[in-house]
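Below: a set of structures, written as structure tokens.
Read the figures in this text as sums done on the coordinates, not as results from a lab. Only a predicted model underlies this, so the values are computations on that prediction, with no experimental measurement involved. Cβ atoms are built from the backbone, for glycine too; each structure is taken alone.
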Structure I
Amino acid sequence: METKTHWEQIYHTKATTQVSWYQLHPHLSLHYIQNTGIDRTGQVIDIGGGASTLVDHLLDAGFQHLTVLDISAAALEVAQQRLGLRAGSVTWLEADITQVALPHHKYDIWHDRAVFHFLTRPEDRQRYLNLVREAVKPGGYVIMATFADDGPERCSGLEVMRYNPERLHSEFGTDFELLDSAHEQHQTPFGTEQKFIYCYCRRELPKLYEDG
């Protein structure tokens, strides 16, 4: 099944509060976003944000330039309806992260909880990482959450990659400094547990910036 068709089917057949990755309050994501210290006028993109409540909390916190990207139109629609008039202040992108083009060095924060681990093909991971380097500003931040190496082997009928913080950071390379990492034991809406890891990275400034 084509990737987009798969995810549209998920969001058309399940309530968004009943998918395994649902969080009412994304504590760790918000913690790391706050830790960046960026101004509320900074640019934040949430990859695979779809129906996630992260955008609600960021709007509540006063962030003014938010982009939510998801492959599923149905997932984006759920968030838009939930936000009502506030949805008009968010940029919504319906796109496959392995195929989309994003503006050069636009984003101060790149957030991804539970997308990267679905990229099981090396070429898809490379496209993703190339896009991060294209879209994140020098000095910008990447907050990435995937299944831990003792987490699920499959999710929503698909195989996934599993990581520890060191392995996940190594995917990004030496131009991203690992500032912190954390483990999360996520309780799913139906009472099971999924183990995640988070990596909080900063894209290093070019030497020209550092020396100047």
Structure II
Amino acid sequence: MRVLVIEDDHRLAEFLKQGLSQDGFAVDVYGDGETGLVEFGVNSYDLVIIDWKLPGMDGISVCKEIRSRGSNIPVLFLTAQNTVDDKIKGLESGADDYLTKPFSFMELAARLQALLRRRHSPIETLKIDDLEMNVQERKVTRGGTRIELSNKEFSVLELLLRNRNRLITHAALANHVWEVDFDTGTNVIYVYVAVLRSKLNCGSRRPLIHTVRGSGYILKEPEA
């Protein structure tokens, strides 16, 4: 899961990035509305967190522009604006939730998970062969056996499952699972996929993740 944070308070932005990264999110942070919107148009995000008071284009205008593009991505306002009228204005601009500063990170994390649950079906299960992923419970099984995955491994597998039988390039994996400044010259993706493949291929099960040399990976049904 990838989160866009538009927040001009550098200390708070770093706090959000650290906390959300520990929760398994890839986090991109920008300090003004115009730049945030540009990146929103270029990259694929699962959530957006916006501060109200931003230099240049304010958060209300950013949220309205996101909605004008036809996007239904969950948007949460994180702001010191705390009157009832402010909250109404924020929600009427298209935001899904509103959290005032100061705030508890645990509450923020819970609100983000609730937004993600609303976006997807109540119980979303992704399947291929005898592999199953319960997205909401973050539970993966193969042949009925539970497979324990790290947050990054889960994100890689979820992307492959949502695009089964399609090539997922190294760039697409980096874009979805890691941050914008991820160094694609490292072998991190290769290592994560290798570990993930090892966990999924436990025992004598047939492989599901296939390497397309020089391009990326495909998750597909085992050949008969």
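Suppose you compute FRET efficiency 1/(1 + (r/R0)^6) of positions 54 and 118 (r between Cβ atoms, R0 = 25 Å, to 0.05) for every structure in I, II: which one lands on 0.90?
I
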Checklist entry - Out of I, II, which one gives 1.00 for FRET efficiency 1/(1 + (r/R0)^6) of positions 110 and 174 (r between Cβ atoms, R0 = 35 Å, to 0.05) as computed from the coordinates? => result I
Item to check | For mean projected area of the Cα convex hull in nm² computed as 11.4, the structure of I, II it came from | outcome: I
Next on the checklist: Matching task: -12000 is the computed value of helix-only ellipticity at 222 nm (-39500 (n - 2.57) for each DSSP H run of 4 or more, over all residues; to 500). Pick the structure from I, II.
Outcome noted: II
Checklist entry - distance in nm of label points 7 Å out along Cα→Cβ at positions 46 and 198 was computed and gave 2.5; which structure, I, II, did it come from? => result II
